[in-house]
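Asker: What follows is a set of structures for review.
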Structure I
Amino acid sequence: MTKHSTTPDGLVIVDKPSGFTSHDVVAKMRGIAGTRRVGHAGTLDPMATGVLVLGVQRATKLLGHLALTEKEYVGTVRLGQNTVTDDAEGEVTSSADASAVTRAQVDEQVARLRGDIMQVPSKVSAIKIDGKRSYKRAREGEDFEIPARPVTVSSFVVYDVRPDVAQDGTPVLDLVVSVTCSSGTYIRALARDLGAQLGVGGHLTALRRTRVGPYRLDGARTLEQLQEELTVMPVGEAAGAAFPRWDVDARRAALLLNGVRLDMPDEYTGRGPVGVYDPQGRLLVLVEAERGKAKSLAVFA
């Protein structure tokens, strides 16, 4: 393993292995990067693989803003069985013959799960209910309800339908799908709801995240690769890929760094966080337009 004398600020795009929690990956990266200042933007379930965005050093300040961006997945939905976790990690709670379900019926119900929908997260999710994690309540056998939340599923496509037989002998259908959705959308909840709408039950058997905002799988590295060579996207480049860029002169740069709420150009209104760069191209601060003025979100200089 390469030793890093000084750990650069920036993002590390990890291709998360199956069986690891997001926290496991953060712990690994602390060892690889030689710093405690590592965090992640948006969790991935242990079963899932793919893009997990980590922030190292000052780039941890970007993570809360990056977690809110759109995400893309490919996965497999099994129709014909419900599980306690809505994915293959949990025990099967009911089975139903799914062999009579047609492709037309699948497409019709998938269409109902596109767009702006209300979704109830899985009971074994990390959602907090009255200050306590939902999965902890579920483990302790509590009877509770999770309120539905608005999410946006901008794309939900079925690429293939494969008949199969489950371990308990139930005829099932495996759907190969891709989903593009807003932050906070649970793909296993989509699998559960699709199965419920078709009357046979459903759960997720495989999931791979292929994109978080502008960061894609082709730019991700496995933990083994990162152990050999730590690949960090500099914080300025990372912010430039995710947020609009506002280049300012030295005078404005100094004022913004001192928290002065300068007028922002109209083009940035309503666009969320904006990266402010000095004449040398360094990321100074992340701001947001509030009543036409620059409100500071995070300082990097």
Structure II
Amino acid sequence: MTTPAGREDTTSRPGAPPATGPAAVRAPGSGRRTRRALLAAAAFLAPLAVFYGVYYLYAFGFLADMSTKRTSLSFAEVTSVGMENFRLVLTDSAFHTALLNNLLFAVVSIGAALTLGFFLAVSLASGVRFRRVFYLVFLLPSLIPLSLFATVFGRMLETDDGAVNASLRAVGLGSLGQDWLGSPGPAYAALFVLLVYLIGLPVMYYTSDLTTVNTSVLEAAMIDGAKAGQMYRLILFPMLRATHKTVILSVLLGSFRAFDVVYFSSKGQPGGRTEITGTYLYNTMMGSGRVGYASAAAVIVLVIALAVSAVQILIQRRPT
């Protein structure tokens, strides 16, 4: 059958495929079903949206308002100071140290994740012996509260009765024992060791994404005589570049949430040298009771964290 314009009409031909595109006729009632589905989804999401609106938005608004005030924990006297708190925070050397420590610890964690974490994930995925034991050893910190893990780690570094110094004395190396958290160098080294050990999450990222790798490329490289190190460095590592981005940004954001790791291990000692922004805010709020000042510092940290999150979203949406 042909139309008046001379084109063949396939809509009435028996066995012809249904028409698609903008000209296709929707099934009767499909619009009503879509609206009902949207209403049902909105009904399920409404309680969560109300919770976020009441809790988070109110909290953010209260924090922003308090950042322009001078008051104590009792809120007995509130004085408006404008942007003075922000000026004090941005000129405080202790805040600069805390922020730099956030970045330093993030760099250490990222370096450990991209090297040791990647190597462990590949080795465990390749079927190495006792891989279940290794999984348990490196994933255990991710399965228990970090506050408990950091407390045990800090207790091991005690000068007099800590397990580290006691073990050194037991093997005749007591001269190597020292106050691990009493001087900046050993304190930083101790936290670096702790952060390197906390690579369970990057290992899980790599392990899950290794299952999606096209093994034919690796098999072809083996046939061409590529060695294991070359395959890891030149083929497998570039193939997981999307995972690298996820690991880097998640670890970077995690450095702003590492309050329990630092507070329960080194407590920011010695003299606040190992503090991060989380412990800095806590000590400012609870130690000196400067609510307005701590609120201003929290707003600055929140803006930085939101900027990192925005970068993460943009990178994740960008095709690789």
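None of the figures in this text is laboratory data; all of them are computed from the coordinates on show. Quick caveat: nothing in here was measured; it's all calculated off a predicted structure. Cβ atoms are built from the backbone, for glycine too; each structure is taken alone.
Asker: Of the structures labelled I, II, one was used to calculate Rg and Dmax of the Cα atoms in Å, giving 21.8, 72. Name it.
Answerer: Answer by label: I.
Asker: While we're looking at this one, here's another question. Compute mean projected area of the Cα convex hull in nm², for residues 148-251 alone for each of I, II and report the one that scores greatest.
Answerer: Across I, II, mean projected area of the Cα convex hull in nm², for residues 148-251 alone peaks for I.
Asker: Using distance in nm of label points 7 Å out along Cα→Cβ at positions 76 and 188 for the comparison, can you identify which of I, II gives the largest number?
Answerer: Top value of distance in nm of label points 7 Å out along Cα→Cβ at positions 76 and 188, among I, II, belongs to structure II.
Asker: Of the structures labelled I, II, which one yields 22 when relative contact order in percent (Cα under 8 Å, 6 or more apart) is computed from its coordinates?
Answerer: It must be structure I, since only it matches.
Asker: For structures I, II, which has the highest computed value of Cα Rg over 2.2 N^0.38 Å, for residues 84-259 alone?
Answerer: I
Asker: Please state which of the structures I, II yields -6000 when helix-only ellipticity at 222 nm (-39500 (n - 2.57) for each DSSP H run of 4 or more, over all residues; to 500) is computed from it.
Answerer: Answer by label: I.
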